[in-house]
Structure I
Amino acid sequence: MDNLRIAVILAGNSRGRTGPAVSRWFVERTAKHPDPRLRFDVLDVDGIGPEDGHGGPMAPHAAEIVDAADGFVVVTPEYNHGYPGGLKSAIDSARREWFAKAVGFVSYGGMSGGLRAIEQLRSVFSELHTATIRDTVSLHNAQTMFGADGEPAVDMSGADAAVERMLGQLAWWALALREAREARPYPG
């Protein structure tokens, strides 16, 4: 079986403390994932300029990653009960490249753990004809989970188990949808 390409989209503020720590933690989990058919590409939303998005062209490397991916994991914070504007611009700068692909989520924030951002993103990705994975990874009070060095300061075994569950479901959907796209074009 061919490899499944999964694009990890990092939507957090790379200049803060929590965003880089969560992003690094998740990317390290993907590097250790036992499924040999999963191949991960990383797309940092900070790398897409403000002129991109909202129907405009995505940065060439970003467009290639989205188009080539079989599935996605969006790593996002929650700001003011929503997700970052830069993520919306990045999502909107592609359209058909998203169709009939699977999307999983890793969220972080305060008490809600970013779950409200995920709920909003589900409706956005529904409009883009994707299949969103039900099980998510949600880091509640994430700012307390990582030390000043960016390393986990608490037991992350529950979050690690959530990553494995979400990636397992994402791989299933990504393969099923790729096989369907190969068998017949998506009519979107």
Structure II
Amino acid sequence: MNMPMRYFEELYAQSADPWEYRQRWYESRKRDLTLAALPHPRYSSAFEPGCSIGELSANLATRCDALLISDGNDTAIAHARSRLASEPHVRIEKRLLPDAWPDEQFDLIVFSELGYYFSPDALTVLASRMQQSLLPGGVLIACHWRHPIEGCALNGDEVHQHLSRALGMSQLSQHEEQDFLISVWSSDASSVASREGFL
């Protein structure tokens, strides 16, 4: 990882919710838009690395039969466990990426607000592991802040450009705003309308 873990340890030492996921309308709206961008109503098995305190995870849990979430920070994991205590189909694990990528397959991977904390080389490794972990027709969704972050080698736009090149998958959609970017890729290029028989 490009960003040392002490960076996150210091953030969580200052606040249980360093990015104010629970307070900010910006964050709530972004979660809703991320969920709306998913091209299927439900997923059998999903993975969300870098789950932080589990706010997006709680929303994803309503759309997944099984959900694995992970983070590298013990405080974040403790808060995520508390947040999702009533969701038995959600597993929460401590994992330091890219080395501790799970040896499982998923039909959804949610890569949110995470890519710019890695070096370009590490992000290439992650893209390869994500692609290998996706089941046929599986979906990868990424959401990232577009402004510079001190200490990060990449901004959100560069993360998504890097993923597009490394994944070699069809990009189904992209939602672009001044502050953040949401992109969706899949090996299945069919649209929602075509799957629902409109075309």
Structure III
Amino acid sequence: MLDLDFKRTALVLIDLQCGIVRSFDGDAVVERATRLVKRFRDHNGFIAFVNVDFHDGRDVLAPSCDAPTAPGQRPPDWGCFVDALGVGEHDYTVTKRQWGAFFGTDLDLQLRRRRIDTIVLAGIATNIGVESTARQAFELGYAQYFVVDAMKTASPEAHEATVKFIFPRLGHVVDTAAVTG
């Protein structure tokens, strides 16, 4: 098991919200993430629950690209955190409006004010929101642990490509048991 300094380490969970978890059949990811949440809560560790949502739909990223995200109506609970995580009113939450959790949010500020220099990262989708956040965290100088069995994306190949080629260059690849025991 990792010997984490919970005063200097944060758990950052990406997009474990109703709409995305349903879209990716992410119940197994949520189950593992709840074990991570328990471990951090048991040690008074800082947790950042990150979701993606939009103000009025006009703030959705829409650059010219070959595979744009299909616009559409989202159900009312789309951006709500899944109940299993137990996100409460006193928990720190981040609503992002793009793939990565740092750009345009106060996540970096909140971590630095707490003198946190290491993050444990998990969530959906491995090669989109999680990888974008990991790249930003790397550029900001954070040490990182990627809990790869608490992540998922649209295909096993896309997940494995990020796990094999990107994460080892940005931090340490681990599984849930390495964090929770």
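What follows draws every value from the coordinates through simple rules; no lab data is involved. All of these numbers come straight from a predicted model, not from anything done at the bench. Cβ atoms are built from the backbone, for glycine too; each structure is taken alone.
Observations, loosely collected:
- Identity of the structure behind 16.1 (criterion: mean count of other Cβ atoms within 10 Å over residues 22-29, calculated), options I, II, III: III
- In this comparison of I, II, III, the computed figure 23 for relative contact order in percent (Cα under 8 Å, 6 or more apart) is attributed to I.
- For distance in nm of label points 7 Å out along Cα→Cβ at positions 6 and 46 computed as 2.3, the structure of I, II, III it came from: I
- Of the structures I, II, III, the one that 2.4 was derived from, the read-out being distance in nm of label points 7 Å out along Cα→Cβ at positions 62 and 118: I
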